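Asker: Some structures to go through are shown next.
Bear in mind that the values in this text are calculations on the coordinates, not laboratory data. What you see is a predicted model, and the numbers here were worked out from it, not measured in a lab. Cβ atoms are built from the backbone, for glycine too; each structure is taken alone.
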Structure 1
């Protein structure tokens, strides 16, 4: 396969990884920050729940999107290595 094709594959896979994974990561982090802000506010008002609440973590959809982004990022890295090997 020509070196330029590997480079195109790397760019497309890298962009796909960013498009798929980044929104899921931002959504997860925003929810985590929002939950901690709510907990701090309730503690300040003296209405904090007793004991520590367990964190929710990622939803199934967020986890799938993160895994898909990681897989595409791995494809991009392999394609860059193949590009340098072919050129």
Structure 2
């Protein structure tokens, strides 16, 4: 059985999720910033090894809003939670 764990990057406030040795990390889409300066992020899979330099800035928690959890659940192929 796969479990999702969630963390908040204390430097950016972004939510990261983890399954096994892979993380779903939000990557800023620079093309979408102009003209209205909206920040759009796309989740990408990275390995624990790749995230090692940032590991100390992550706070692991269960206290993540359901809307954000559902974004990560869709990314990992899980069924969404009910609000």
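Asker: Figure out for me which of the structures 1, 2 the number 66 belongs to, where relative contact order in percent (Cα under 8 Å, 6 or more apart) was derived from the coordinates. Write out the running numbers ahead of the final one.
Answerer: Details: 1: 66; 2: 28.
Of the options listed, only 1 reproduces it.
Asker: From 1, 2, which structure was helix-only ellipticity at 222 nm (-39500 (n - 2.57) for each DSSP H run of 4 or more, over all residues; to 500) = -29500 calculated on?
Answerer: 1
Asker: Now for a different question. One of 1, 2 was used to compute FRET efficiency 1/(1 + (r/R0)^6) of positions 7 and 39 (r between Cβ atoms, R0 = 41 Å, to 0.05), and the result was 0.30. Which label is that?
Answerer: On the way: 1: 0.30; 2: 1.00.
Derived from the structure labelled 1.
Asker: Computing Cα extents along the principal axes in Å gives 43, 34, 20 for which of 1, 2?
Answerer: Working: 1: 66, 18, 17; 2: 43, 34, 20.
Traced to structure 2.
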